[in-house]
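**Student:** Input: structures, listed below.
Here, each number is a calculation from the coordinates, and none is a lab measurement. Values in this document were obtained by computation on a predicted structure and should not be read as measured data. Cβ atoms are built from the backbone, for glycine too; each structure is taken alone.
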Structure P
């Protein structure tokens, strides 16, 4: 029994030591040269989570010491970040929302950027890349590869995303500054790459 416990303890230490360092991933996949996004908050949840670069784990977002639960509809996509990017004084990576079915936290998706949402969050500009999966088997919005495709085929999607984003803070705390197309999203990614 002791040898099993020692083995189990050793294995758990090995597993902790092998945690993925998502911040070290390249911005673009090595083989296909596609933009990558690490999922932090799966689609369909209200529990805000964030990747902690010091512990290499996904932890609850906290406000005033309490776990943040979005008091609105569940997340309309998989919220995450673009690895290899850094912006602002907090040095957070560029945020992204991937419009597809729920993916577990830690999933790395190859995506096609389709838009860029700029927000004013209490006087600080925040950018959110809107994207769809590059793999056809993961796509839920057929034939959407550009901002114009999304607006034409699914005009209500913009309203859903906007309402969800505005409910991330207290009323009036967050406001939409602009919506831009896939070219602006690609430029923003390149501007904040490490």
Structure Q
């Protein structure tokens, strides 16, 4: 395993785990290893905490996902769910004859898309990934106010509260432009954040 270390603002290395002992690594030194999308502080990497005797320090996240990132992630999620829904309905047409019956078969279950998105979003955002497929693709995730994983209950409350962000006229979503942490109303209601990876 090789590690790249940010020293005096510049990435240096790679270093082996043993070589890191000889460097002046501090808990907030940025380090990256293969498989990581971005740099992390040393205290956030389990084997470095064990090697160097650091304690994990919970810090409030400072990198908040922008509205356009969140919107695109939501569009991706809805597109995927709608695609799955369409395939299921088209398969059902094998057993349904008549144009009117097929139209009704497509429209009547349509609200289930939003119910599925609610359940899927709540489960995915409270999982270890802390994100739906759309959020994963954009490297953003849902956290509590300290950057930790949220429970299923809080995630469900957050997703249910989106109704308040939609009414009136999506102002709850637009409120993110007036909030320093880019929080929409449903984020505030659930004491949650949507953050992005730290960039060097």
Structure R
């Protein structure tokens, strides 16, 4: 009887361990948050941020997860130093006062073991709004070079920049902005 109880306890522990949440640390060198807007009706412009940190927690068996991302607004990269300074000024990102954009999830929806949306709070310039990111690509597998489990995803949403106190030049420069987060994160072993 004791052996049966021990076996049952070990089996339960194994099942719990397999379904435990896994934390993945964002790999800044392979994470590409960017935003796209229409410029004067001439073209759609896309710019990126070069510094991102945070974590993704997933329990694919339990169909739960969370995302916590911080984007360094001073790392905005338009490809032109003068324009970088222009959109870091008070009319736009105001990086001297608000050096970060954050996204903290409140809910992740799954289809099978794949996340399909993540809802949460987006904070830009001290203004927090609820948004839902649609996950257009998702994959977890062992990283071939780092030899650890890694996950990657592309997720997108649309916001109005005027709702975040960044409405200068609307409507000539579009109010609607598409935010995209191309993210890679790795499960680094504890050291």
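**Student:** Using the calculated result 64, 43, 30 for Cα extents along the principal axes in Å, pick out the matching structure from P, Q, R.
**Tutor:** Here the read-out was taken from P.
**Student:** Now for a separate question. helix-only ellipticity at 222 nm (-39500 (n - 2.57) for each DSSP H run of 4 or more, over all residues; to 500) was computed and gave -12000; which structure, P, Q, R, did it come from?
**Tutor:** Working: P: -7000; Q: -12000; R: -4000.
Answer for the origin of the read-out: Q.
**Student:** When you work out distance in nm of label points 7 Å out along Cα→Cβ at positions 86 and 174 for each of the structures P, Q, R, which one comes out largest?
**Tutor:** Q
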